[in-house]
Structure 1
Amino acid sequence: MNRLRRLLENDGTVVSAWCGITDRYYLEAVAGCSFDAVTLEMQHGLQTESSIISGIADVAKSGKPVIVRVPVRRFELASKALDMGAHAVIAPMINTVEDARSFAAYMKYPPNGERSHGATQAVHVLGCKSVVEYLASADADTMAIAMIETVEAVNNAEAILDVDGIDGILIGPSDLSISYLNSPVPDPFGEATIGIIGDLATMARAKNKLAAIFCLTAEKVDLAHNLGFRLMAVGMDTLYIRDGCETMLSRMTFR
């Protein structure tokens, strides 16, 4: 149950895959690579309520943590993901303390929140001996990760981090730059936001909460790690497939 927490202990780092493709064989293959964790992407990816049920079970067989990003303000799906065995849930566009409190309420059981009882698949997927064993540590073992990706969210970041039940933040550098530049064309990790991104990592770590971020490339993972982030999601399905194909083709000496 605490796979993700264990990886992050003692200032550990986690590099997660980011998967919107729902095919079960594909997810098993990605989980078999050297990623530390796998994130199932519902907001912009093809993952659905049905596919995360099977996807969580398929990835969990690898022994790696499964993270789910739900669509904007679909907090009921956060509870659903936990019931299916997710180790963490990422909620996009958490802009206010009220957003954070609502998200946390769906992630934690009473008296810490309002999550309802029904973690049927999680008990089996995570190898719990009983429902009672799962319930006893679910709040502590699972993680509610709020996305910070707008000017409003940055202005409220400290208060969001202080909300009981919020275990960390994940920076969306593309949307963050869009919000600051007031432009539909993103400039992730650009001059307008790189300092803000670093400050958010420092703020989260000072409060003993997770600093996470999405990175499109391996180079940005290195940059984020140097800024103090400890969970970095990297790339996406199309890049994994393209880079794998191009690497194989480049090894052919006759071409």
Structure 2
Amino acid sequence: MQLILTFLAFCFGSIIGSFLNVIILRLPANQSLNGRSHCISCGHTLGVLDLAPLLSYLFLFGNCRYCKVKISPRYFILEAITGLLFAVSYYYIQPQNLVPAIQLLKYWIILAALVVIFVVDLEHFLILDEVIFPVSGAIFLLNIILDVCLKINIFSPHSNFLSGLIAAAVLWVFFYLVWFFSKGLWLGFGDVKLAILLGLALGWPLILVGFMLAILLGGVVSAFLLIFMGKNLKSQIPFGTFLALGTVLALFYGDKVLNWYLAILGF
């Protein structure tokens, strides 16, 4: 039964991934999310058979049904990745009652937002307010709902509410100071705003794990670009992309990484 439900979570995630493709395509271009989907090459309005997540791309062999122009595989890849993330999170939480179901919903909202942040910052060096603030608000409310359902005082250090606020505040202040003193050279203000979402999503102290993983991943990739791709120290790096990836890893493995590190320190 769990495998069937995990597969259904994958299918649902691929549907969400299809919508995320629309967000990623339209919002950076200041286009409305309203209106029917259409081929970006010929402009033909797409029908239901053209929009089935994953299947349409496979059945049409990656080509537009109408103009036969090659469709970017990015659409298929993002649908598949979102489906996998939703399936993994379902299998990771395996909700049996209300509280883990709310936790799963929180994970799905976070993961969907991180997929958008990852791609948009990678392609446009842009972090969208239209994603950060609504998602931050949703996570904020879900943190309170989780504490109420668990009968935890929201002002307890172990509550989702206070832990998220502390993590968001610490990361925001740190990012703001880096942005301010570097005059935006080391960090964009979009990353400063992103700190709110990440802090609420991970809480304290997992936000430290997510941040350190992002630094590690960003450092490795930056070194590769400097050595092999001809980049220089003035080249722009999409740090939001690495923050998104580090947060995903921290969601699933943060506790293990933190316990491993504390064990090394002797705690």
For Rg/Rh (Cα atoms, Kirkwood Rh) computed as 0.97, the structure of 1, 2 it came from | 1
Structure (1, 2) behind the derived value 3.4 of distance in nm of label points 7 Å out along Cα→Cβ at positions 27 and 203 = 1
Distance in nm of label points 7 Å out along Cα→Cβ at positions 99 and 179, calculated, reads 0.5; among 1, 2 the input was structure 1
FRET efficiency 1/(1 + (r/R0)^6) of positions 131 and 155 (r between Cβ atoms, R0 = 30 Å, to 0.05) - highest-scoring structure of 1, 2 | 2
Can you say which of 1, 2 returns -24000 when helix-only ellipticity at 222 nm (-39500 (n - 2.57) for each DSSP H run of 4 or more, over all residues; to 500) is computed?
-> 2
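Each reported figure results from applying straightforward, stated rules to the coordinates on display, with no laboratory input. All values reported here derive from a predicted model rather than from experimental measurement. Cβ atoms are built from the backbone, for glycine too; each structure is taken alone.
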